[in-house]
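Computed from the coordinates by the stated procedures, all read-outs in this text should not be read as laboratory data. What you see is a predicted model, and the numbers here were worked out from it, not measured in a lab.
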Structure P
Amino acid sequence: MFYANHLKFFERARTEWLRSLGVAQGALRESAGGIFVVSETSVRYLAPARLDDELLVTAQLEKAGRASLIIAQQARRGATVLAEGTIRIGWVDAQTLRPGRIPDAILEVLENS
């Protein structure tokens, strides 16, 4: 698998993880006026993934700040970790794209997950 595709899988896992917690991106834009954007990534590639591999990609909150979150992620094939990384996502105003504070209600949901 091409190394950059790991980031695509990480993105999908984060989106689905947030959605499972009731924090859907589209709804955030409408209800809170903001969205999360990726501001930093760090990935370690440990083993290759191959065509038709069944992968499990995880996402979990590592650290919550007032304006950004650090999400720890892994891509696994069975018990083998293929890639691991951290992604920092920041809260921005959906109209101006200027940084802002993550609404308390969202932080509360994420910190209690």
Structure Q
Amino acid sequence: MTFGKHVREHREILKSRDRRFSVRQVARRIGVEPAYLSKIERGDVAPPSEAKTRALARELGEDPDVLLAMAGKVSSDLQEIIRKRPRLFAELIRQLKSAPDHAILHIARDVRDGDW
């Protein structure tokens, strides 16, 4: 599913329960023109900046990292982490590419808990 289609479907679901999720109102709350948000949803323009994507994620109750990934972007804080050790992180990500989710979660918990 494309970024725009995902945003539109999720917004429409929320709108079916709450009229505050119209294109016009969501656009106003995230600081863009309604026509621009509509074009994003239709896929007529590229996904917005990281800041606007994060604002949209908050507005729709979505995970910002997931929405950024759908937009083909990586958050600036993750980019900074990768820039510090690009070879190591590139190798790590490539090695984890086909690992099952539970294995990745296990590794993340070990790192978080300092069990290494």
Structure R
Amino acid sequence: MNFLIRTLLSSIAVIIVSYLLPGVEVDSFLVAVIVAVLLSLLNMTVKPVLIILTIPLTVFTLGLFLLVINALIIMLADGVVPGFEVAGFWWALLFSLLLSLTNSLLSELSGTDRKS
């Protein structure tokens, strides 16, 4: 049940951030749900592999390369999900930052991040 609530909150966050950024388009709420699920799957599978492969670069940039990895994950989702469009790398980077912030705020407001 907690996964379903987090997915719906992430979908709402995708919609909110797409309204804020002109370089990101989401066609419908169903597309936002698909994007939220795909991003969670990519973050569980592809992102750890990319982090391990880029450890030297991440250390050299003092962790800032992790932002690039997040943007690449967003762009990968853009290529897979029809109805989800990101105009370029910089929009993907900004989208990932705002999505993370919005997810945190929505989780805090809903109380789903509390350990009970």
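Of note:
- Identity of the structure behind -25500 (criterion: helix-only ellipticity at 222 nm (-39500 (n - 2.57) for each DSSP H run of 4 or more, over all residues; to 500), calculated), options P, Q, R: R
- Largest in relative contact order in percent (Cα under 8 Å, 6 or more apart) among the labelled structures P, Q, R is structure R.
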